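Take a look at the structures listed below.
The numbers here are math on the coordinates, done by the rules we state, and not lab data. In this text the structure is predicted, and so the values were computed from the model without any measurement. Cβ atoms are built from the backbone, for glycine too; each structure is taken alone.
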Structure I
């Protein structure tokens, strides 16, 4: 068996790791490189393998730095199976279509200049048709479900706690009668975050491929960051400025909305303190609908909030902006406000339009709430660049530039070490990926000091050959009938709780127009639930 590290090795984008075993080729993620021009140029290079020879893509989650080159893979000959969770599949479709749109627009813009200079025209990395073809190969699965790819390869997705549908991949490969277990963390989440559950612990593995984005950092508590966010909103709006928050459309935007909902829905809060909040991202709007469809994946706190009748993605001073004209109108009005727009690193999307109109203004503030890759617009602003070129115009940077790390969806140093420590069977070898040099070297030193295991920092295109001379970590959890029964009973109890809450909510509906509008949708979903229950009863009787 071989593992080849073809992306996110010594950097945080372009996740792409190839496993070769039993004449099968498995890709762990196929992400896009992001950051500056040098990083993004890597997306146009040939794959270091023949796409037609890849049997499986196992996708950890929908973020573009993990999924963004899948349409390119399909465009160049891939015809295998793409294995992902249901939520990841749904989010991938809208994110990849958005990625195709951005690339087509960027290419169109670049070609205008190239045409004037008499240069050869460029082609986008892929288009909408390539995305649609790619979605044909997706297969949806649930957490904790045993997925048999063939007689020698099986995997299980565990909740990674990074974003909706994100997964830690537990992969068992039987080669020549001997089984090895590989765990791929994907992006491991932080703890005690809005909406999403904490990362699930795994019982162990032979080989661990784990992210290291914040291997040199300990995050502040979420509560402290929410207080700081509210304080920054108050400071900026009181001086008459606009707060621009570049945020990833999927994950970060929903979490910020959730926290603002909790704050602004307080009965004690005076109306004059309820600053207008604008989410200027059609992608974020579509992603929020996917979140609402997959509410069964939410953590207990969010579920309780929903069961109480409070939609965490709606509150009176929140407005979602869809049209381009309405987006432009936000910069024609001088009243204080908060604008949340993508992209999170400010390299693309509507946020660049808002930066152009606000960076020059000393009253305004730009607040980054996520990781900023080397070379990205966000990193340059945080590093103190004095001017920024946006849409061909040099803009003076006079606005306040701030950053809050505590909203990060990535595990910090303490969480990563704790997650490894909780493994009953420690890995024989650990590979650190998805991190820059300082973070990786710091984390490696901690791992070396705490665990009796070899820790390696692979570089781009490194190849490791796996040989076995020890017992593997088995699917022990699924061999225990008592644990299986307990799992099923816990799920049934949760279903019963939500059924009772649904009855209560339906009884509270007094708005005839609301009931007429949603009646058929309610009915269709209830009939679907009824059919699924009958299906399980029939299976149970066999």
Structure II
């Protein structure tokens, strides 16, 4: 691997006034160096597809700076203020999107209509004195039932991400209207505690309603002409770890504040976590169609990475989002964020397995997309509710039992043979049943990824809609340094002489440093790579294990392996 060191400095951009015109641009990235260079600048990232492109909200000065640095820019929205006025200017309030007052009114009406299973309360005031409203949904909402696992679902930490409160309000409606009607929902409400917070940034949301539709931070007056702290950089765990994952500059959109939990809004979430025994949490953001998890502050995985991957893989099966973290290259570094605090801080509260869904493809989706985006996130919220008791008891039990080790055997040619195996030591999740299948005859398999991963055992791969060759899906490995992912046929395929494997692939792999392989096994234990039309045995840096695939495919290319 090539080690790249980039030293971030505060750039000489003029301070951004609140009325200054901004535009949304997409920066197309040529390679890893350019991606990391872009991340070193103190800019307003809207979304990020690692090493391919990044969407930024920029001023005219920032746009010129990037062009002078040689970045290739594509304008997505030329004038964000004008674009908002054209879309919503004739619409009272925020159209189909809820204002802060409308959120409260709907929650209040819900608490009055369902008093036996809901309790509306404020968890604290904002910097400008507005209440942060939370709804508790449970069969005994006024009691603290410690034997029931608690889940925290919240949204709108960044004010301009206005579709996210709609997801929380939709889920609230789904729980209350189906209680006593749907057996699963009734069981969840009777045996779980749901805490729902539609907006964790009420001041920012009100500012979005009335002044600036693209405002991100809260509304703290920093005293130097700048306003706002990024609450998702203000939590205490690894706060201010470096100046890449957050900024010390009050004018920055990722300004972390003067200290950990300096903001009353993050203090309110902290106090709630100390009071409740949360086991799972979702903090909805937008946009990018991502499903993020810790660590955020460093490009490394947590000690519970397998559990995060297991939970995320089930969640994204409902919406096709890409799961990952900075270690997988899915997202940029962040420090002082919710996921790291929920999971990493265990001295003042219990450990919480937390995720950040990045919803949709823009901050203000067309109003007809609201039902689509809310519905596609219902499944993940219900799934997490289903597994909450397991996570509370022993999260390792979410995983499959460890794979047994098959003792090599022979005699198949004589039609009589003995199969034996050694049971793996797995105290958390011991195997209860073993299934032995005997397969015979030559077989073929064709898969276009439209029916999910049923034909494969996925380890790091996911079904994705981000890029595809035909139909609308593909199997995606993710992007990032140090990745070791694979997908293996779920059942053995008996291949005749002259058999062939073909597939369409799109790849961008660091030339002569990283490699992908196609491997086969005759016993399910030992695999060896095989040559094909897209492999090479060139090995200038000693990194190719043989028959490696490296470099760029230049688009979709058919791989052929005899």
A value of 3.3 was derived for distance in nm of label points 7 Å out along Cα→Cβ at positions 46 and 134; which structure in I, II was it taken from?
-> II
Using the calculated result 1.12 for Cα Rg over 2.2 N^0.38 Å, for residues 190-365 alone, pick out the matching structure from I, II.
-> I
Calculated from one of I, II, helix-only ellipticity at 222 nm (-39500 (n - 2.57) for each DSSP H run of 4 or more, over all residues; to 500) reads -7000, and the structure in question is II
Output 17 (relative contact order in percent (Cα under 8 Å, 6 or more apart), calculated) maps, among I, II, to structure I
Thinking only about distance in nm of label points 7 Å out along Cα→Cβ at positions 310 and 462, which of I, II has the largest value?
-> I
